[in-house]
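Listed next: structures, encoded as structure tokens.
Nothing in this text is a laboratory measurement; each read-out follows from the coordinates by a stated rule. Predicted model, so just to flag it, every value in this text is computed and none were measured. Cβ atoms are built from the backbone, for glycine too; each structure is taken alone.
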Structure I
Amino acid sequence: MIEASFNAIVSGIPYTIALTLVSFMIGALLAVPITVIRMAPNAGARHLARLFVDVLRSVPPITWLFLIYFGLPDLGVTLGAFTSALIGLSLISGAYLSETYRAGILAIAPGQWDACKALGFRPFDTAFYIVTPQALRVAVPPAGTYGIGLLKDTAVASTIGVSEVAFNALQEAQRTGHAIQVLTLSGLTYLLLSLPLAYLSRNIDSRLRARFSLG
């Protein structure tokens, strides 16, 4: 019984990893223009970007997945369960990571912009070569923490039928009637998957800390 349940849970790991990594990467890219708009001189653009972020962060992930998977067909757009989960988690990741980027940029002393301007640096060069590396140093730890949280949040995809770890564990718990054993096994699986992410986050943080001699 345990071996069969273990194999079922393990078969969901590729889906869990794919949802985590791909939605994080898409979210990380999406967060860049959101952050730029959030810090733009135009007040209207800033307010729209803030509204976009606040709405995505305020509504539970399961609601977004339901809207995409069950709601879009009413508009003539039908997506698979995995694609729906990926889109929902990517949008949410973009919103959260944009706040992480923004916090990293705001942590840089404003005087650095003025100093670079006085030295003749172009705004793009200042942002790319001076501010961004320091902002990354600040943003990496919370981004890593979010990545670990995202790994666990992929379990919400089970509600629309994605065969990831949580979905398979629930199926096995119902099939065998041994919920405690099966769900404990799934919890250990998430723990083992999160450890490499925690190590990677700490490693990148240490390298950035050493490179920029901060902290």
Structure II
Amino acid sequence: MAMPVSVVKPIVGVDVAKDELVIYQAELDLLESIPNDKAAIKKWLKALPAQVDLAIESTNTYHLAFADMAHEAGCTIYMVGGYELSHYRKGVKVRAKTDALDAKLLARYLKNEYEELHPWIPPSPLYRRLLSLFRRRAALVQARVGLVQSWANEPLLKSAFAEQVASMQRLETLVEKMISDQLKEAGLLADLKRCTKVEGIGFLTGARLIATFQRGDFR
């Protein structure tokens, strides 16, 4: 009986930035860059001769459009965290860090660690909405705290500044209400209540825990 032949798809590494994708196709030893927008991504995916395995460094939210579109096109996605990639870079003694080298390193990482990795599954819409709200709130709190610290010794605008801070705090409260509303619509408030019964876990920590379990499969 003939032994089954495993089919290995071409491996591609993608370094992601806000405005640009640097892409390395290992099989062709081809390095290219395209704008990080849907039109350019669609054109690149359409030009692929076959489905590929993609290693993408998860960078803020800049990688999501590319990952979603590539997944829909039938490519297999492997997300690589910045922490893992940094340690891998040190392990293989790659000292320089450029977008091109990172794209090649991602492809190398996928090729060598393939059997230890799990394909990425797009997270649920609920997870994405909650993650967006958590990030907006964190940015708002960071901005408010920074302003309070920098304006601490300014007496001339104390009253006006207090109104500004109160306005930002009201916006924080609104974001928290939106998080609660999202959980309520999803029927997850009972889970949130159970989380907050644990000592040290408040509303936001509990909501983040619930959001984590909406992200996808755990292995």
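Assorted remarks:
- Distance in nm of label points 7 Å out along Cα→Cβ at positions 65 and 201 - structure with the largest value, from I, II: II
- Value 5.5, calculated as distance in nm of label points 7 Å out along Cα→Cβ at positions 121 and 185, assigned to which of I, II: I
- Winner on distance in nm of label points 7 Å out along Cα→Cβ at positions 17 and 193 once structures I, II are ranked, highest first: II
- For Cα extents along the principal axes in Å, for residues 25-96 alone computed as 39, 24, 21, the structure of I, II it came from: I
- Here mean count of other Cβ atoms within 10 Å over residues 49-56 is compared for structures I, II. The highest value is that of II.
- The greatest value of relative contact order in percent (Cα under 8 Å, 6 or more apart) among structures I, II is that of I.
- Identity of the structure behind -17000 (criterion: helix-only ellipticity at 222 nm (-39500 (n - 2.57) for each DSSP H run of 4 or more, over all residues; to 500), calculated), options I, II: II
- Source structure (of I, II) for percent of Cα pairs over 22 Å apart, computed value 59: I
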